[in-house]
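Each in structure tokens, the structures are laid out below.
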Structure 1
Amino acid sequence: MNSSITLAINRLTVLVVLFAVQLAPDVSGGWYDNNWTYRQKIIVDSVKVLADLTDYPIYVNLDNFTSVFWSNVKSDGSDIVITAADGTTKLKRELRHFSVGSTVGELHFKSPNLDGDTNSIFYIYYSYASASEVSDTNTWNPNYITVWHMLDSSDGTRYIESARWNYFGTEKGPGEPVENAVGKIYEAPDFDGSNDYIVSSDINEIDGLTAITVEGWGKWEGTLNNMGGAREVIRKDLVFAFGGGWDAAPQNLAKFWIYSAGWLNSGDGTTDIADGNFHYLAGTYDQTSDQLRIYVDGARENQSNQVNKTLSSNTSLAYLGAHTAAAEFWNGLLDEIRVSSVARDSSWIATCYNNLNSPSTFYAIGNQETQGAAHNARRERLIRIGG
């Protein structure tokens with residue numbers, strides 16, 4: 001074959017390959033809207049995702065972003081948009097806390113499909129002065145009954161609930177518990193262990209469930225390694241109870257209870273949750289498998305077989321940090337308390353732990369991209385290679 005023809009074919013092959021690579025969505029997807037000036041890529045590490053998950057709420061700690069983000073985003077974050085890997089499909093998001101001055105923010109968004117085998121790509125768009133994006137309760141899939149981020153409201157007495165049912169939590173009184181302490185995710189209430197609590201109204205959607213997940217972060221600040229008896233993270237009496245200290249001395253293990261014609265429990269966990277550190281606790285029950293389980297820091301630590309159980313129904317109030325207004329008070333911090341009407345599996349729970357415990361290793365953040373720059377650069381490279 002003529003050498004000049006061979007050279008032309010080789011050059012054309014390189015051109016086609018480069019063009020295909022440049023068009024891949026994880027390199028330079030389409031642009032969401034011409035009004036938005038900048039975006040950055042969020043790359044979720046598949047190693048941290050234990051299985052393919054549907055409608056998973058990804059937590060992004062905006063503290064991880066550099067000055068290029070903070071110098072261009074709106075002061076209230078109302079220009080923040082999250083898209084899928086194609087750069088154009090808008091995803092549900094909730095911006096729970098945001099401060100440009102302090103360069104801190106708490107963002108959650110719903111991933112329709114989070115891949116457990118391949119890194120997942122998303123984009124965060126910002127820098128549009130006239131944008132007016134708002135938080136969407138549908139960030140939390142319909143199986144979430146309550147999601148308390150444990151940030152007090154502007155009136156200083158209520159804790160806003162982020163799922164669609166609006167089950168606000170009300171403090172016992174001003175400063176009871178202490179507000180705005182340093183939590184696991186951002187800020188959290190600090191319970192004194194003697195009479196503090198947060199109370200919600202009767203959560204009707206929990207009554208009569210045949211599957212449930214209760215989860216949250218707790219940090220014990222009482223006597224180290226000994227809770228001195230039962231201590232509640234959250235409880236709806238005669239429906240479920242969740243916390244630690246029901247075990248024999250030194251009383252420092254987690255346990256999950258449900259009430260179905262009598263109290264039933266998961267058995268004790270194995271990790272000392274009274275060691276002064278934050279621990280992620282989760283309890284599940286599923287009538288399909290008949291398993292009542294307790295997890296600590298993403299790992300299942302015990303379970304019991306409870307055949308064909310249904311949670312009881314009543315009008316009891318839900319208490320955070322106490323049994324009722326008079327007993328089993330938590331001493332320390334509680335953060336990110338969630339209740340779901342399904343039994344989350346071990347992959348979901350482990351992924352939640354990975355995401356919430358260390359967001360900076362759960363995902364990587366790409367460089368700031370400017371609208372059109374990636375496409376112009378691609379065109380320039382193709383022109384140079386093509387002759």
Structure 2
Amino acid sequence: MGLKSDSTVVATGYDDYGQCEVGDWTDIVQVSAGYTHTVGLQSDGTVVAVGNNLDGQCEVTDWTDITYVAAGVYYTVGLRSDGTVVVAGGSDYGQCDVDTWTMITGAAAGRYHTVGIKADDTMVAVGANYYGQCDVGNWTDINSVTAGYWHTAGAKSDGSAVAVGWNDDGQCEVGNWTGITEVAAGKLHTVGLKSDHTVVAVGDNGDGQCDVGDWADIIQVAAGEKHTVGLRSDGTVVATGDNTYGQCDVDDWTDITQVAAGGQTMPERTGHTVGLKSDGTVLAVGNNDYRQCDVSEWGNITQVAAGCYHTVGLELDNTVITAGYNGYGQLEVGGWIDISQVAAGCFHTVGVQFNGRVVAASLTIELTKWNLGEAPL
């Protein structure tokens with residue numbers, strides 16, 4: 001998409017929703033492209049939009065006095081001249097409402113929910129709870145937690161596992177697991193690392209993402225949308241499941257100390273895998289449409305996380321670096337400091353600080369900045 005000097009607009013590329021139908025636009029002073037819609041700000045402060053409107057993201061015809069527009073995945077945002085903000089489209093689920101959390105020692109991020117482990121090994125959760133994925137208030141003795149699209153799983157100190165949320169594919173059927181030290185969740189599957197360094201998995205296995213029965217010497221696991229990754233004790237990596245974009249092509253990786261997996265299947269299938277090396281550099285394979293795999297220049301990284309279309313790295317100085325899609329503001333981590341752990345949801349990023357507080361980045365946080373100055377952290 002391009003804004004011309006005569007204030008008209010040109011666009012090319014994927015047009016299944018009509019998001020490139022901008023040939024009749026005039027008097028445009030700024031443009032923004034969402035996932036499947038396009039927005040234009042006119043010189044008189046009104047706004048035009050074309051493309052996918054399933055979430056109402058193109059319902060901007062009554063907007064006035066707009067000075068800036070931004071198009072998110074399913075959102076459109078307009079900044080008014082008086083400093084207020086209007087939003088059209090997909091609603092916020094509250095997954096970034098973590099500013100009141102304290103004494104947090106670990107966190108995980110799902111598609112639209114965030115979970116945290118407290119210092120007393122109990123749990124807190126915020127965000128979408130349509131399937132009960134946030135119903136973790138009675139969990140105790142949790143030492144590892146993971147969040148899938150619509151479910152949450154935890155490993156307990158006694159080696160057992162618990163899970164809540166969407167269970168149509170059996171991804172919450174972990175009640176008979178024993179000896180579990182870590183859990184990881186994909187969209188519709190759950191993976192457990194056992195104390196003997198073998199792996200178990202339940203849930204959707206349509207792409208072979210649960211075919212981990214012969215894995216051995218595994219010290220860490222990660223689950224993407226439709227693939228599963230395991231880190232061996234010798235620093236090599238194994239992967240199984242969907243490999244449409246080469247996200248399982250990790251056979252030649254060595255000296256890896258941590259792995260992460262991301263991706264989603266709708267509206268199109270994606271996936272990527274990230275590996276942290278012992279020298280603090282990072283590798284990534286898989287879908288790179290939004291440059292989420294452009295991490296080759298990263299250094300001094302101590303932890304990595306992967307969302308649907310973005311990658312997050314925790315730096316040695318406890319700041320955070322990101323790459324990939326920023327339609328929801330999930331890359332806006334430039335001011336974060338004193339971070340001890342990071343997590344990436346589908347469209348949001350979470351950081352745990354050394355003081356036990358939690359910070360989050362998403363479109364909602366950016367809106368708070370526009371309206372009120374600094375976001376509540």
Structure 3
Amino acid sequence: MKSCVSFPFSNFTHLVFLTKGDSIGGASLYTYNLSKNLLLSGFTPLIIHGPSGDFSRLCASSSIETYEIRELINFSNFWGDLVLLLKLCMIVYASHPKAKIILNSSKASFFARIVCALLNRKNFHVVHGWPYTGKRRFCQKLRYYILEFVCELIGLFTSHKVFVCKYDKYKRPIPALNRLNLTKSPVIYNSVEDPLLTDSYLVDRNAKADLEQLHIYTVCRLDSQKDVLSLIHAVSEVNNVFLHIIGTGPLESDLRKLTISLNLSTRVKFYGFLPNAMIPTLVKRFDIFCLISNWEGFPLSTLEAMALAKPVIISDVGGAGEVFSISSSDIGFLIPPENSINAIVNALSCYCKCPSLIKAHSINSRQQYLLNFNIRKWYSDHLSCFSI
């Protein structure tokens with residue numbers, strides 16, 4: 001790996017900062033899609049990330065150039081953070097004066113906003129969620145809250161916010177600062193690549209006139225954020241409903257035991273982790289997408305399901321439910337978090353009793369994806385934002 005001194009940072013039109021280079025999440029896919037579209041448009045983006053891994057290999061597969069900073073990790077120490085700060089200073093200082101600086105995720109955005117303020121460089125901070133939300137310990141939340149407050153003050157005149165949903169925008173830590181920056185804080189809803197469905201796919205998808213079995217699926221990490229437990233309990237209360245779980249995580253063993261204890265071994269299937277490229281083919285034969293969560297930002301998995309013409313059953317937490325407020329037609333069911341099992345049961349029962357509802361919601365879901373969440377619109381909105 002080249003050092004900060006010898007690497008030609010001035011050759012790049014966009015510097016995109018991200019903390020994790022070893023795994024793939026929502027912020028990672030955002031960064032990848034943005035950089036890929038910039039590259040296709042004739043720009044020269046560079047992604048700067050922490051230790052390499054799955055994400056850096058994904059970028060390499062699309063010829064997107066990356067630069068690794070080994071000190072850019074969430075769990076660090078004083079000396080490691082000091083080295084990180086110095087490296088970021090060298091990178092931003094060496095970059096072209098007109099290069100766009102785009103910041104993602106907590107650690108990368110904390111330090112890079114400080115550096116940009118010190119060097120008086122305009123930057124775009126993309127907010128994918130706030131680190132002081134979710135199920136963290138009080139001391140962790142307080143620490144992140146204070147850090148965010150300091151960064152807000154430091155970057156008040158250099159940092160422009162971009163939000164991926166309204167929920168994140170109005171969860172800003174200091175409302176007064178939010179009002180000061182309203183003109184700099186557009187909401188650009190996230191997007192995913194269009195799978196470009198064939199006519200035969202859509203015909204097969206909508207072919208059911210009656211319904212002997214209802215196949216639902218979820219794609220998520222099996223941890224405390226996702227309430228797959230309630231989804232399994234709901235399935236146990238509705239006959240002829242089959243659940244397909246794509247993903248893995250620390251709660252997988254407990255969920256498998258629950259499945260056995262409820263005598264659902266033949267109706268609940270665990271697939272483990274699957275590459276994104278395999279999912280559209282697998283879920284083609286499934287009827288409905290479900291995402292039951294305890295908290296969310298603006299989940300990409302819902303958009304991926306809508307792009308595949310799937311009705312969606314999702315929890316009304318965080319920004320997840322905004323796909324319903326944006327959509328001009330019914331695309332599924334929104335589940336209140338305080339009574340999720342009963343609400344899921346009612347939604348599944350509606351589909352079982354009225355299979356034509358699946359077809360209607362399926363068509364609407366695909367149409368609303370094309371209208372509101374297609375990646376061309378998303379990319380165009382970003383270019384307009386970066387021209388500020």
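Overview of values
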item: Ranking 1, 2, 3 by relative contact order in percent (Cα under 8 Å, 6 or more apart), the structure that comes out highest; result: 1
item: Structure (1, 2, 3) behind the derived value -13000 of helix-only ellipticity at 222 nm (-39500 (n - 2.57) for each DSSP H run of 4 or more, over all residues; to 500); result: 3
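Any read-out appearing in this document is the output of simple, stated calculations on the displayed coordinates, not a laboratory observation. Please read all numbers here as calculations on a predicted model, not as lab measurements.
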